[in-house]
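Structures incoming, each one as structure tokens.
Laboratory data are not the source of any read-out in this text; all were calculated from the coordinates shown. Computed from a prediction, not measured in an experiment: that's the story for all the values here.
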Structure P
Amino acid sequence: MTTVIKKYKLLIEQYHGIERDATEKEIHDKRVTLRRIFPILNAYKMDFSSVKNGKKSFKLFGKLRDIQVQLLKLGTIEPTPEILEYMAYLKTSELKLKQKVRRFSEKKELAFPMIKKNSNPNKSKVLNKADKSLRKLITRIRSNSIDDARDIHKIRIEFKKFRYVVEVLSYLEKIEETKLENLKLYQDKLGEIQDYTVLIDGMTRYARKRNLDEETTLEQFERDQDLLIVNFENGIEEFIGACREVVGMN
């Protein structure tokens, strides 16, 4: 059995081990596991639709994850009565979605496709795909100024595609663990910026619906997010360099 198939089977085992759990950590782990499975399938010319109930589960997990991320962020600040009201709303929504996730998992367990034994994706093709993905990422960075969280989100989408292709490549050839860890650190930074976007958008919608005044709290979150964006932008060349280094691009 090849290294890639062994990793694929391990990821499936990891997923099934947490399939019916719905805590913040488990939901995060399930989404990450599914994201890591996708590029492996893609390397064997299969897409995510080949995972029975895969798309439905990923969408459902995403909704729950967004709520849980907001609760985590809000738990770090001094709550106002309005914040407490919003947190109560989120907790009610979380409970409903957890129940929905459990029912979904009980009735519609994910079924993953088989991959032929003793077959490996072509290493040169995977490397070429990583190279193309990186060039697309760099083009995205160079062609637009980084003005706000929307620009960061576009970069994050392209970077995630690149990182998961690199992960498949790491099953086929030795890549230093520190280089892979650097990519994960950057993904975490981009993810934190997106977490603020989810929170700011969620609070804004709720405040408008209930005619609440949460301008001061929102401004603080926006300032915190802006600082993260500036820090990322200031280190953009190091970010590109870390990506180039992983695939040996000059």
Structure Q
Amino acid sequence: MEARHCAGAEMQDMMAYAASVGSRAAQAEGAKGFIGNANDATAHWFGTSKGYGTMPHALIGYAGSTVRAAEMFHETFPDENLTVLVDYFGREISDGLAVARRFPELAAAGRLAMRLDTHGGRFLEGLDPAESYAVLERHAPQATRRYRSETELRHLTGTGVSAAAIWRMRETLDEAGFPRVRIVASSGFGVSKCRVMAEARAPTDVVGTGSFIPDTWSETYATADIVAYDGVPRVKVGREFLLKQGETRRRNGGHV
């Protein structure tokens, strides 16, 4: 997902090239490596003609609901597999099930996926610290039964996209009769987080990553969040600070 982590197309191309070279080296040592990237422009570095990007949060904000955003995407790209962001309104479980019930044929065919990108300031819907530990106790008790650093514990049972969150999403989908709906996980997936997820056997079908690639990315990192639709302020749950920043810009004539 290099496009959002760079300043311009030239830098994007360099990042994609570097990631593809490193991935091939990792694959030679037995790793899965990168299967592709988010958009078409640099897909050739990974031996594919198309990117694997998902719908943006902005589409859900525009549509006004997760289900409607999924409908709009499917209406526009009916032959594409449907990967739906389910964290925009903070209702990953509720909205994920609603989408699966809206598209039962895609769900049964394995063409539907839920992308978890829960903001690091909140838990997945229905989870808290105690319930997160309970989820892992059901599926990967060994993951928390040894010393863990604070960062590792956050990856396992903390806020954001934790191992417990992924397991809870899998539980919910299976219990509702959607075992073939896949899970795409993104949000801070660097090497250490991926290692912890593997130790917890988190049932992730695809990992989206990118921000960890540059050692120092604060100078180039940028997001293009839409913060209002027809004058109505709206951002995904957890990113309300963007509304405050926008108000500051307006008060200062467009400058922070």
Structure R
Amino acid sequence: MEREKPLVIISGASSGIGQALAERYAAQGATLGLIARREPELQRLAARLGVPTRIYPLDVRDAAALAAVADDFMSCHGCPDIVIASAGVSLGTLTECHEDLAAFQDVIDINVVGVAKTFQPFIASMRKHRHGKLVGIASVAGYRGLPGAEAYSASKAALISYLESLRVELARTGIKVVTICPGYVATPMTAGNPYPMPFLMSADAAAGKIIAAIARGKSYAVIPWQMAIVARMLRMVPNRLYDWLFANAPRKPRRRSER
């Protein structure tokens, strides 16, 4: 059984969805381990949460640093109930531009491999206790490829499949794997989008829906529910019609933004 006041690890906690999740869990009295690259933002967040909080300024591409996080947090508090991999980056990318290849690598390394590196050091302890939830923040952008966002769409499609594979792999261990696919959320990642964003949610509203899905034992959730309908419809659109609809759609700017 999950504790009434859970132990929660959150990556990408310095802004956006990750920060909102930290605030929501703090309101429940959770003990938190917060991971992000920007130490000053983590310090300011921890100072105002009012719950036991350990901060870990690091890049989720650093497996050794994440292993040290797990050792430190578990030595102080025990095996976490929930590990949420929320760290992510987005930017417009064009395959034809040689200079975007490094950006492709960064997006895949952070949005996909970074999730595995975040989960890995906690799995043995969760297996031992036959308890714990691993939560990956994917995106409806993983349902179909978006023009000008080759790297981001690819990373989220890969993340959805990775989380499903992990869920099946761990099905009999007591560890639950949860895939969350948000639609548009008002965060630094979406602030520069030059196109309409239907069903746009605040980060706090998204965090509330994510936490509710985790608590209900969902294995897969698209939020908000309206975006789930849109995403399913897009999957059924024939390629010729999809190409016609999106070929001239506005592109995300070719610069980095973080969740």
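Couple of notes before you dig in:
- A value of 135 for volume of the Cα convex hull per residue in Å³, calculated from one of P, Q, R, originates in structure P.
- Value 21, 38, 25, 12, 4, calculated as P(r) over Cα pairs in 10 Å bins from 0, in percent, for residues 112-167 alone, assigned to which of P, Q, R: P
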